[in-house]
Structure 1
């Protein structure tokens, strides 16, 4: 399954790169607002449909960001055709394709592919994490004061304003640096190869993080849900495992303060 996901991501990535270069050259793309500050482009839909065609022979349910409605089946393939749609819209080449396979609710294979850098992050359960075929590992940084922590704070109205303020304050008080890149997929991939040390996210969907969860865990890191939720939905933290307790304390302290 992993090889199929990698091959599919490569093919879809070629299409996505073509569309991005067209955008850079002045071609317009249709944009629709799904919700407050949540957008989908014509290219999102086109790439998702192309991925579905490539996976049609598997006879496995496909759960895509732009088309799926209803209850998520235990065995399925998650698709996010463009993780980082707003970056794509603004001609920022920081986005990725996410594909993950779960069987009976357990993640078994996943890929995050950055077509602009040609970086293929891949992982299979109990078989490690890889970047373009080379084994990768989470960082060994033990000092929270030297950590790089990615933050994902989507628009959810007033209820998150105080949490966001407290979160940044607590991170800065610990001396860590933050990154808010617009792509949870690449943030998690970067934890898996040691570029970042941790990440904190709010209100994510399975297609946003399923490959990244597997990447981080197979690279020796840790992913944990907060407030009693499973890590594949809701609020999550991911880390290199070494600084996980400190990152968890930062998040929990931010939540308790509101």
Structure 2
């Protein structure tokens, strides 16, 4: 969109990323993140989201709570533009804060990806996000983060443990993690799983909520973010993470992350 705005900041003190999208009309394809995403929908028409194979409809005022590695997608149901604030938190960082908050390093597992009608959570998330975007370095920012996590815990966290993956699926995901820089075929994955190709495709997609190919591409995006944070050139990163060319890498990166690889890399250059 011509008038859309996309901002991103990295807070070194809290070690979290903050995204701010204004006036976008973007469809996000099926993907997952290896980190928590806490989001606040400031402005939006009705959007359809499929999260962990369950359908949801989100609109302005909703708080979004995405657990790591849970597949999801999102698309507009009308032509209304989206204003969205997001905080990305790595599991190890979440664990540190939860240790101080609850006395346990066990990371939370949010029961629902959509929190509706919780004005306090939305207000705290928006306030913290604004402080990060303004590059505040005072006590209030860290206090607000603790208050936000406390409120989200009170709002409801599932204590249900994550189910173990079926052995064939586990072997395939481990293989993809170990070979994401290479060309991977369905025949190769079927051999790893000791199944025929069609049976593997059905089992994997049903279990993970995402196809093996999309799973592989999402792993590559996560690894690419780590390399871009080290100030490597996008063209170099594309080759290092197994993408066939820079054009495909840049297109998929923006579809999933909402930013170009160059925009993402630039946030780590601030004040260095």
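Per-structure values
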| quantity | calculated |
| --- | --- |
| Structures 1, 2, by percent of Cα pairs over 12 Å apart, for residues 179-218 alone: label with the highest value | 2 |
| Identity of the structure behind -11000 (criterion: helix-only ellipticity at 222 nm (-39500 (n - 2.57) for each DSSP H run of 4 or more, over all residues; to 500), calculated), options 1, 2 | 1 |
| Which of 1, 2 yields 3.5 [distance in nm of label points 7 Å out along Cα→Cβ at positions 107 and 235, calculated] | 2 |
| Which entry (1, 2) yields the derived value 14.7 for mean projected area of the Cα convex hull in nm² | 2 |
| Distance in nm of label points 7 Å out along Cα→Cβ at positions 147 and 171 - highest-scoring structure of 1, 2 | 2 |
| Structure responsible for 1.5, with distance in nm of label points 7 Å out along Cα→Cβ at positions 139 and 187 calculated and labels 1, 2 on offer | 1 |
| Comparison of 1, 2 by distance in nm of label points 7 Å out along Cα→Cβ at positions 203 and 243 - largest value held by | 2 |
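Read the figures in this text as sums done on the coordinates, not as results from a lab. Nothing here was measured: the structure is a model prediction, and the numbers come from that model. Cβ atoms are built from the backbone, for glycine too; each structure is taken alone.
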